[in-house]
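Some structures are shown below for you to check.
Just so it is clear, none of the values below were taken in a lab; they were calculated from the coordinates. Since the model is a prediction, treat every value here as computed from it, not as a measurement. Cβ atoms are built from the backbone, for glycine too; each structure is taken alone.
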Structure I
Amino acid sequence: MIDKPAIVGCGTVGAALSFKLAELKIISDLKLYDFDCVSGCVEKPSYPFFVEEAGIPKVNIVKYNCRYLNPSLRILTYKEKIVKPLESKSFVIDCRDCKSSDIGAKIRISLDGHMLYIDSMAYSDEGFDYHRYIAPRNPVYINKAATTIVEYLMKDAYVFKDFRFYDLRSSEFHILKREDFYGSTKNAKHR
């Protein structure tokens, strides 16, 4: 299990994952990266944010809620957009909506409705965007996704270097792609 994650992207997925890690008290340190503020131009911001939080940096809201859930958690926040690999010894988790640039993440997470994608492959396709949101964000699936991600991390499943799809309606998962350890990916960009 990782102890010092760095979560890049504190929107729906990154915030929910941060809250779950803090609530379970299974980490001692947490780094949060996001350049964005909660949107004030919509009637209802994306879960888990509230309309009263409009204009406040997402990292500040996530830090406040994590500190409430786990007062002993050490949290560092960075209000910046990450577009290149972090110079960090942390376990980087990419929760950005658009993963078009390689930031050196150990895992990349995307959620669309009830479909959760976790990619732990060591190489990345430069400029590849994992998906576009087509399904509405449902708090039930968002919280189930956070629990699923924590279970994935606790089982150290990221060592298998694969791309997984979880159907949160049925709790089933499928491995869509697995890294080839026998040499046919020699030309891929490895971290």
Structure II
Amino acid sequence: MSEFPPNTEREREQREAESDLAAAEAAVESDLSQLEQLEQLEGERAELVDTLRRVQADFENYRKRVLREQTALVERATERLVEDLLPVLDSFDGALDSVASADSPESEKVREGVVGIRTQFVSVLERAGLERIDATGAVFDPNEHEAVLQDDGDGDPHVAEVMRTGYRLKGRVLRPAMVRVTRAS
């Protein structure tokens, strides 16, 4: 037999069982608390990842928009510059027309010089995207031609004479050709 009376050992076992049960319940509560914290942290993490993705997408959209705006700004500046240079090109053409027939060797040299400078000038403008609107004999197109004179007739309108050359810049009409239109059949 044991040295303790039977009730005392049973009480001790019961106290140990209750203590073990309380420890187990505390462990379960601690685990549940940690599980809740983990779930909360996972929710916060998912929210932060979602926010990060949105910020990245917003930044990428911003970057693309700024690039488009910068490109448009450069194109507008180029267009404005080329448009301002068109009268200079017209002056070169006028100068060439005025020295078309060379009477002397000196005037031939001047003409060759003007032709060389005009060729370089046109080359620079073409690299910027400028192209000439070829209008002579073409069907009249109000998007590319500006009619300043018109001959009467019954046929479809055609360009009879180009009064001022028109130009496109990168496919868009920069300046329409000033033309005389005829309706001869």
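Listed values, structure above:
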{"quantity": "Per Rg/Rh (Cα atoms, Kirkwood Rh), the highest-valued of structures I, II", "calculated": "II"}
{"quantity": "Structures I, II, by distance in nm of label points 7 Å out along Cα→Cβ at positions 143 and 159: label with the highest value", "calculated": "I"}
{"quantity": "If distance in nm of label points 7 Å out along Cα→Cβ at positions 31 and 151 is computed and equals 3.0, the structure in I, II", "calculated": "I"}
{"quantity": "When distance in nm of label points 7 Å out along Cα→Cβ at positions 15 and 63 is computed for each of I, II, the largest belongs to", "calculated": "II"}
{"quantity": "Structure responsible for -7000, with helix-only ellipticity at 222 nm (-39500 (n - 2.57) for each DSSP H run of 4 or more, over all residues; to 500) calculated and labels I, II on offer", "calculated": "I"}
{"quantity": "Identity of the structure behind 21 (criterion: relative contact order in percent (Cα under 8 Å, 6 or more apart), calculated), options I, II", "calculated": "I"}
{"quantity": "Mean count of other Cβ atoms within 10 Å over residues 47-54 derived as 10.0 - corresponding label from I, II", "calculated": "II"}
{"quantity": "Winner on mean projected area of the Cα convex hull in nm², for residues 95-174 alone once structures I, II are ranked, highest first", "calculated": "II"}
